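Input: structures, listed below.
Please treat every number below as a calculation from the coordinates, not as lab data. Here the structure is a predicted model, which is why all the values come from computation and not from measurement. Cβ atoms are built from the backbone, for glycine too; each structure is taken alone.
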Structure 1
Amino acid sequence: MDYIPIVKNNRLQNLLFGTLSFGIPLTLYFLTSSDSLMFDDAAEFATVIRLGSIAHPPGTPAYILSGMIWLALFAATHWNEIVILTLFSSFCSSLSGLLLFFTFRKFLSVLFPDISELKKNTISFSGSLAYTLSLTAWAWSNTIEVYAFQELAMALALYGLTGFHLTKKTVYLLAGALGLASGLGNHHLTMILFLPFVPFFFFNNMLVTKQDGAAKPKKKSVTKESFFSVYINVFRTSPIWKLALFTAIITLSYYGWMYYRSQQEYLYMFGKTDTISSLLYHISGGGYSKNISHTSGNIISARLPFFLRLTFFQFLFFIPFLIAGFNFLLRSGRGRFAGMLITYFLFLFVYQLNNNQWASTDAYLLLPYMLLVFSIVAGMGSLIRFKWVPVAGVLCVIVTVMLQYGDHNRKTYPVSKGLMHLLDVSAPVGSTILISDWTTVMQYYYYRIAENFRPDLVVLNYDVKFTHYRILPLMYPGYYQKIKKEYDTFIGELAARHPNQIQNTGCDLDSPRLMEVFGILIRKMEQVAKEDHSALLTDPKAHFFYVRQGFYSPNRFVSGCFTSTVPGDSLSSAEFLKLDPEFLKSPLLFNDPGALDKLVDFQAMLDLHLNYYKANHMIKEEAEAEQAKARIMKLQREMKRHMSFAYKIK
């Protein structure tokens, strides 16, 4: 079969538009990034990359390894590590924009072979920025997360697969394999769901159709092959098996590296994949798999309006081009390609509706959104007879940036600085703190390990073990010796009933014996604090759980954002009651599901303050606490207006 040759490039023009496709998003990401850690998993990834340890399931070894290399490259600069790793996300997303630009050029050269180089470059440039500066892509490109790396993996896969489809060159096959493997070695679910569509790129006429002159029709009519036959026949050709082999080798190398690293212990590790069974458990989702095992219709109905709205604002001004693109693809005999775009989107859209969590799941749609941009590019190309189309594409990008810049400016949202300040002023020297809030615990771990922040404290999750049971002995060896007997007994009982939970997330105290030994452990920790003349602090959720189970007396003092076994100083409470962390004043708060639990935590702590002040007739402090609570309730009402789906799920 003869393929339409790709028009030779005007190198200077390509260089200019390619540079802009990379440089503009990178600049905007950098200008809106922060030197603070955000909610969700930013602190965990920053810590794991620094240590080279194990991240939460599936372990994301491709991202962790790449992040370690990136961190090493910038080691001599002495920059803030948070800034360096945020820049890594920005670089990955911007590089994906560059790859999309060149992929869209190839795409347009086939669909519209007579289009001028300038128009081709302008449309490809607009399509690239329509993705990288979109609502969802921008949100995950200026923070420390795996999703920007996943964008890069998909962009590389599409670049390689599209290039091979059009040229049959092995170099593109290798690029596609590296992209697929990097995605499978990272946030693998979104790439796994793309794998059924990979054979489409091996169809002879997916993009280059008979109407284009790609194949001369035979004199005698032949029966048209069914889609199923064409799909199955792909697996009878060697290129797809070469792709599969390359992809498998690279993917296994990533997870093999993670298995190798797991043979050591680290100050922080989410799991320990040092055996084949534990490796498979981790890769398959570990404790997180329960998020989609019990999904109710109520959850789906709550999430559907939000994600429909998200998809609308994802494309916004480009929606007419999106519709025009699907119309063109169907009319020009490229229905299979159009079907691939929409079906992959529906796969992920339905999946995240069934995901019983409210933070981060918008990122599951990043890759399907990327594929839908092909339709936008096709739509602009199909309307190129109108001279205003290339200019309109660029204007759509400019207006989108103007509208969204403030909503992505993380400089106004220094989450970790605010939370660590509250922890610092609330905790007397030598305190032991039991915290239910994942973000606060993980951020403390990062700052302690990376910056030696408050090394006098013992900060633990309220299940004591946190993720891996060896973290406590490694991080706090002296404290461990004081509670060794009770802690080891608890871990032994938990291991007998839930073997995976001692090495991963989760702590189901679902038997009388488990509850008994855990209570003994908490009482021992309280005894140690008393003997050491130090404070045992708990956040509200931990406090209410321990009180309800009778682990300790509810008659406690307030110490800033914690309850305490010893009287707190007036300074810590006064600082907490001001509730003036800068992130509470940011517009980003109202679109961040990760902040929901923290505001509920603040509300519960203020209730404890009010109860304490009323019981002790502290009128001035009671009035201040009432004012602070009114402010938190007002913020919650505003958050509920923006993110009602998350409140309904809870």
Structure 2
Amino acid sequence: MCDQCKKKPYYITTAIAYTSGKPHIGNSYEIVLADSIARYKRAQGYDVRFQTGTDEHGQKIEQKAAEAGMSPKEFVDQTAGVIKDIWDMLNTSYDRFIRTTDADHETQVKKIFRKLYEKGDIYKGYYEGLYCTPCESFFTESQLVDGKCPDCGRPVQPAKEEAYFFKMSKYADRLIDHINKHPEFIQPVSRKNEMMNNFLLPGLQDLCVSRTSFSWGIPVDFDPKHVVYVWLDALSNYITGLGYDADGNHGELYKKYWPADLHLIGKDIIRFHTIYWPIFLMALDVPLPKQVFGHPWLLQGDGKMSKSKGNVIYADDLAELFGVDAVRYFVLHEMPFENDGVISWELVVERINSDLANTLGNLVNRTIAMSNKYFGGVVTRTGACEPVDEELKAVALEAVKKVDAKMEELRVADALTEIFNLFKRCNKYIDETMPWALAKDPEKKDRLAEVLYNLVEGITIGASLLESFMPETAGRIVSQLNTTIRPLEEMKEFGGYPSGNQVTDKPEILFARLDPEKTIAKIDEKFAAQKAAAEAPAEEPAEEECVDVEAKPEITYDDFAKLQFQIGEILSCEAVKKSKKLLCSQVKVGSRTLQIVSGIKSAYTAEEMVGKKVVVLTNLKPAKLAGILSEGMLLAAEGPDGTLSLLSPEKDMPAGAPVE
């Protein structure tokens, strides 16, 4: 908007999405918010670099992949694809979608770890604490809330393992000084106060930066049993995605765009981005980002979205029902600057009807329809002005300034409100000037033309401001007005719409008004299965059966070592005549065949026994049972009801294999 903005680099990033599953609308809000800021900066003339992507390593991913019967790489490939598809569906204009499994990223993370180790900022030790797998974080007992993870509220588990640590306290004073000298560094201010008072001022503990209890991560190249802990890996994407090189051979994008102008993240990960990340950068001698903005959450009803609650709303479901720009408008408009926003199907329908269908859609449709009805679609500036016009013009030009000021403070919801205030003022202008009444008086023809011109110009200005937030809708509006999106710098005066231009003769409905009851009923039907699954009472876990037996005298290992257990394969089997309990089996054990008589006729037929691999006690002194020599014993478990089950190896083992 100003000469100094033109082609000045501007680098904006989102947090990279964790690939543990499909992102809900609350997760998707961040990419739309970042996109609106990136688009607005481009409209101001900045040379914008916009990066997003996926965080793909860690124990939780390894577990999720195992549950899905997939390799971790297959799992993250699939999930990253889903996330990228949603980002694309939401019409976001990112320049790079980075994945932490990208080769260039992994190479630099290894080099970064080694550089920090050789510098003495990383050392090897042992970690013993309480670990939250979903958050990939260790906590002390005092940091827990009601005995659970302070970040997500889930249970934590005791953990101890060898690990590398980063000397956080070495840089703490330097970071405190930076925050005090740069009050804009952490926004909103409430987030800054939280970080200072709860973490920095009380003193920082050294940070665990490697793990050995799982393998799905970037290996430490000089100690490969360790993998780089998720936060050092994930946070580095902001520089590796630009071509940062730990050896100093940086790419042109890094030289041009770093330090970042804005890291846009959720408030739940503000600590990692305003404490860990800047300290890592200080250790690397890399300039700090200019600003970190921790946005609030978009909540469903009165709580966070959860699949277990059945209240998860996804962006693609919303877009399918209401359209992409309606989704973009809702999430941007309903999210306050500092406090959490709320989403519900009913609220979405209400906003579409009141703001998009009535305020905006009806305004555009009426204006084009009247231009066609009274002037064959030709919009002409006649100069037949009245005092009421000046207020509309002032509101339009003031809207440009107000939106610019709100966007400078990242108050995106407030910026949208200013744009819709302009559309509301245009609607009021119609009521004030009553074009239908002017049309009845031939002497008022010039005045009618001027009124319609002012409306078209006001809508053009509003649509041009709207383009960063609802790009498709803004494009459809100016297309119907037979013009283009007007650059911000060209909206300092009212009257830029070409006089004599002709609007379309076939206006289209931008947003159709919805019947609330029918729409909600349709939604309920569509998601009935999801709701039913969530609302169904959880099955009480069956009480696990157990059997207590009378304890036998304690033995030593030497006593146990006298027993020889081996895997046997049953070659043949027959019932023992005149016995209700006994079967006689020929059992191959190594190169010999043992004849074993077992009291298992109640559980197995002779035919069922043939071919089974079983555990055999092979050095039991031979004895006669029912007159038949038995040369060993088949091992079996007995349930509380007397049911028998032969012990068999979990995997196929050769006959004769020892059981240790």
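Structure values in brief
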quantity	calculated
Origin of the value 3.1, where distance in nm of label points 7 Å out along Cα→Cβ at positions 10 and 514 was derived from one of 1, 2	2
Of the structures 1, 2, the one that 74 was derived from, the read-out being percent of Cα pairs over 21 Å apart, for residues 466-633 alone	2
Given -20000 for helix-only ellipticity at 222 nm (-39500 (n - 2.57) for each DSSP H run of 4 or more, over all residues; to 500), calculated: source structure among 1, 2	1
Ranking 1, 2 by distance in nm of label points 7 Å out along Cα→Cβ at positions 114 and 386, the structure that comes out highest	2
Top of 1, 2 by distance in nm of label points 7 Å out along Cα→Cβ at positions 50 and 378, largest first	1
At a computed 1.2 (distance in nm of label points 7 Å out along Cα→Cβ at positions 26 and 74), which of 1, 2	1
Label whose coordinates, when P(r) over Cα pairs in 10 Å bins from 0, in percent is calculated, return 3, 12, 18, 17, 14, 12, 9, 6, 4, 3, 2, 0, 0 (choices 1, 2)	2
Computed 16 for relative contact order in percent (Cα under 8 Å, 6 or more apart) - originating structure among 1, 2	1
Test item: Rg and Dmax of the Cα atoms in Å, for residues 138-489 alone calculated as 26.8, 90, pick one of 1, 2	2
